[in-house]
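**Q** Dropping the structures in below, format is structure tokens.
Coordinate-derived values only; no laboratory data. What you are looking at is a predicted structure, and each value in this text was computed from that prediction instead of being measured. Cβ atoms are built from the backbone, for glycine too; each structure is taken alone.
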Structure P
Amino acid sequence: MKAHLIAAIVGLLVVSACFAGCTGTEASTDTLKIGVVASMTGPASTTGRDVWQSAQLAADEINAEGGITVGGKNMTIELVQGDDESTREGGMKAVTKMITDDQIDLLTGGFSSAVVMAHQALVAENGVPYVISGASSSDVTRRTDINTSMMFHLAPITEASAAAGTIFIDDTMRPAVNAKFGRPADQPLRLGVIYQDSPFGKGGLDSIKDTIASKGLKVQVVAEEPFKMGETDYRTLLTSVKAKGVDVVYPIAFLNEEVPMLTQARRDVGLNTIFMAVECVDDPDYYKGVGQYGDFSIIQSRFSAYATPKGPISGNVEKYRADYTARFGASPGMMGAATYESVYVAAAAAEKAGSTDRAALTSALTTISVPELVESQQGGAITFANEHREAQFNLFMEQLHWDEAKQELRPKIIWPAELMEMEFQIPDWYRPSGA
């Protein structure tokens, strides 16, 4: 995307101002310095690598097209990597360095809600605009103990994500299970929730319960099992869930957690039920990691490693996926897609602000509107216009199926109806509660 096109999408014409003021000499070049906080090491390093590589791809695309024009000056994008080491302490160290030593203009990335919430006070104290492309807990931008006015959520909040997943369970899974096993049509589906003991996990559990209550859904939570972030052995927990009799299991977990969880459930515990997954696991390493144990499982998504939703951005999605694969040798994941977008949003904010001043960038982000790129947005544009500066996404559900030719899982979109590629299917090995 050329610099003048980035300006155009936010309704700015600063490039023409430069043309009017330049008289044959080249404009001086400077940089918009963007810090990318990502889990480059530790349990979440698979996701961190995707975040960093996607940011690189966006920055290189913008720079290859001439960079951006900020207040009449031509600038390029410079990225600074901050490894949060998948821990709160690592995040604090990385963000401190990027703010104080590297003098970043803007921060993006951030995966774990717990890790992000630990370093938010540093961001607030220094007034650094932060486009958060992960960390789905709504507490991230709704907490009141610090000033979050410079923080912008480019990820679906837990409430929105859990609501979509729970509604899908009620309106698609429940009727199919009841019909297949000769149950009364109005029989509630028995749900087991396995959740990370963190703001992310606890928020997901609360939102599932709130959605059931507020919408009167015929879904009954019969098991609630917490686990520590980064845990690897879930067999005792899964045995407890199995004993309570469930029709579906909905983990609120990261990729590195759900891979062993689902594998142990099917392989070791004999919990032959359908597992859900939240959108942050939609990554090629998840498809590889769960292998055939993930056959017929469900992923909630806003960007798929392999499926392309119908709609106005389908061409953008396919091009981004092809460009990423050509450069890095693998398909991108959902977390990377959000960070890719955040770099473009930062570039557009700098052009709108006409400055790299942190306060000016924050002001620009507050009112910015960037046409949706690779994730479908409500209203067709990335904005942070609601009360808590949260972008509004269109979410979809995929069911994974084993592909013999590829020897790997591949997804098919099954919800909502307007995006459906295939109907939801119940495998022969599935055992509902009471069976």
Structure Q
Amino acid sequence: MFTDVHFAAEMRQEQSAGKASDRADMYSAGTLITAPGGHGTEYGIKIPTLSKETLAAAIAAAHKRGKLTVVHIGTLQDAEDAINAGADGLAHLFAGAKSDPDFGRLVAAHHAFVIPTLTVLQSVCGTAGGEPLIGDPHLAPYLDPSDITNLQKAFSLPNKLSCAGSFEAVKQLKVAGVPILVGDDVPNPGTAPGATEHRELELLVQAGLTPTEALTAATSAPARIFHLDDRGTIAAGQRADLLLVNGDPSSDILATRDIAGVWKDGVPADRAGFNAAVAKEREEAKAQAAAPPPAGSESGLVSDFEQAKPETKFGAGWMVSTDRMIGGKSSAAIKIAAGGAHGSQGCLDISGEVAAGNAPAAWSGALFSPGKAMMTAANLSAKKSLSFWAKGEGRSYTVMIFAQSFGYQPAQQTFTADGEWKQFTFPLKSFNGTDGTT
């Protein structure tokens, strides 16, 4: 749906040069169109949306330039608005007890396609959509610890939602002849790279597609919709992108999981090597879970900022953290300043600028690493919460926690700090359910 245009260009160059045989090919719209502060400008923010007028104008402008428009939606009303505005496709269906009886016919009349992402919608409805994959003997050996952790998660929303309308909508789309495509939306709760596609195929069959229709949704249909004319089918002149399985997935969709071999452009995937790497990660995770807590962490105090420099009682210390590590332009500085909470001598003064740039996320702040070196893990499972005193400029600030079990995606909580000192406490479990082990 979107990514840094420079990164996308680099990926395309490597793919066209045949230097990407060890990974999936990536295609991206590049820069997305969104409302100020809307989804895509910063992780976790999905509140502001485009007006109907702006949406229609954006779609018209894209079509004038020969571009497909795919609209990210979250509700039935969003979906209908996007289709009526001329969208070529929808990313996601919607949660809810029911679908509009005319929804399928509406989408078909506008010749649009839909990527349902039923696995993610199940997580939105409070059920970890991909959790059944963990017990599948064909897939389990290829799931690393972060995959397993994420597959067990679901979104925690204040109001319980139903996914009955999602499955009803898929049936309507099938009857109306609307192209349905397989999608996953990794790394949302309940998903894992690659494995989620197998779960999505299963759910599409549960929603009314035949196994062959589900297979089409994962192969030739997306190739046709996105004009990838060299792949998607097994035929002379096509790329040798092949999945060989034991069994017949056209009668039993679960047979896609019993994989005998994978080839990308004729190059065999090293599944044995991948499996060995996953096994090593699991052993390291077990060792980490049994590791003692960092020396000096017994009291739970990280810093009191009573010294001339930002010192810590354990770990690798404090450092500046900005989006420059992913190509951003933000800046930051940290120093000890006089006057802390409760009349204490000092505090950590964090200043900087969050600047717009090409990075997919922008931030400016300070980072503490509890391990012996920066960005190495520590076992803090004996601690149950993160607590600190802060004051600020009345803005919204973010606490981000990295963990091995999260992969590369940090978990975060937000808070608002004004000009008065205030204590903020966050249970560690509120950060993607972490137990502090990694």
Structure R
Amino acid sequence: MIRKIFLSEKELPEAWYNVAADLEGPLPPPVHPVTHKPLSPGDLAPIFPMGVIRQEMSRERWIEIPQPVREKLALWRPTPLVRAHSLEAHLKTPARIYYKNESVSPPGSHKPNSAVAQAYYNKVEGVTRITTETGAGQWGSALAFACRLFDLRCKIYMVRVSYEQKPYRKVLMRAWGADVVASPSPDTESGRRMLEEFPDSTGSLGMAISEAVEDAITHEDTRYSLGSVLNHVCLHQTVVGLETQKQFALVGDEPDVIIGCVGGGSNFAGIAFPYVARRLQGAGKPRLIAVEPTACPTLTKGPYRYDYGDTAKRTPLLKMYTLGHTFVPSGIHAGGLRYHGMAPLVSHLTAMGLIESRAYHQNPVFEAALTFACTEGIVVAPETAHAVRAAIDEAVRCREERREECILFNLSGHGHFDLSAYEAYLAGKLTDFEHPEEAISAALRHLPEI
């Protein structure tokens, strides 16, 4: 019985896959927040290093992974593809369930796939300090780790509700030398303005992005780094799906369904985009399912419109599914899925009908996570638990329809620092929250006209 499919270090991908190259036309362009004209590379120079900007705007299909980046990725990559035999038996399903285990990275998630690359491009261009935001802390810990690898200083604005809910994420970031503050914070003009208007705010990723971008553009030695949403982040994450394709070839199988949780869209893009070319060519499979929380239903309830990526309107406008840049979600434990917008590439493919979306409440998500922990032995992050819920539902569908399908999901991170969320679930204290339509409508009234 084959359970784990490994690749050797020499089989680590040598190039990232850029799905933009296979689209019929270019994406709707990012727009300058002041002039409302399409961005030029120079407009992004105060925020990102030029190596990252070129990738953001590229339509080249394959982009070489620099050798120093491959050497750092090889600390934990390639990651295993695992057959979930015990879960299959528990569900009595004819489906074959696999998961790509990204939790084996040093920070415990998929996030360092892009953090290492971004830290490298900043280092080679002489940047000495990087700022960023983080929701649940997975991206913040990944960037702190990457900055330590390349001897860079790091300032992290952590969404306040997660700063309070997840203390050990802060410890991990600080262990790698990062400076971590709760957002909104008194450290920036935008943070002080938000605190004055909303002194008891739980924060949001939009607010934290505003602070991190402001910090970067007001310090000459500093650039900003983003952990999801943008094209270059999705690009870096494709090492996940590229490895997965090689691993399935080794066992003579291939997925009929691919599932990933979505907040900004990076881990879903990482596992799904290498398979998108097949769908673009008219093939019927695999189905691609993006899963989000009902508390932040970006794909399932948001319109496909131009919007700012942050609350203070400092970032470029992107065409994406959005709940509005003023949207502040409830303090659910899946902090990494509380972003108001969705990656433009994920949004575009969803609008094309190539990606399905669904939303779940917290309690059924944690129920699925405990089923997975009791069968496969891994306590997953609350974000990943959304993908587990969908995988279980798909496996049950296969049982009821008597279909032998192959289901793949991205195990994007472990939940070792999220045990307070499991404690709350086991004590019956988790609340299922569905963001009211009137609150979404109110936030959407602030969308710019582009």
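**Q** Assuming 20.2, 61 is Rg and Dmax of the Cα atoms in Å as calculated from a single structure, say which of P, Q, R it is.
**A** R
**Q** While we're here: Tell me which structure, out of P, Q, R, gives 57, 35, 27 once Cα extents along the principal axes in Å, for residues 269-404 alone is calculated.
**A** P
**Q** Right, another one. Thinking of P, Q, R, which structure, once distance in nm of label points 7 Å out along Cα→Cβ at positions 101 and 317 is computed, gives back 4.0?
**A** It was calculated from structure P.
**Q** If you don't mind, there's one more thing I want to ask. Identify the structure, out of P, Q, R, from whose coordinates distance in nm of label points 7 Å out along Cα→Cβ at positions 133 and 293 was calculated to give 1.5.
**A** Of the options listed, only R reproduces it.
**Q** For which of the structures P, Q, R does the calculation of distance in nm of label points 7 Å out along Cα→Cβ at positions 165 and 365 return 0.8?
**A** The read-out was computed on structure R.
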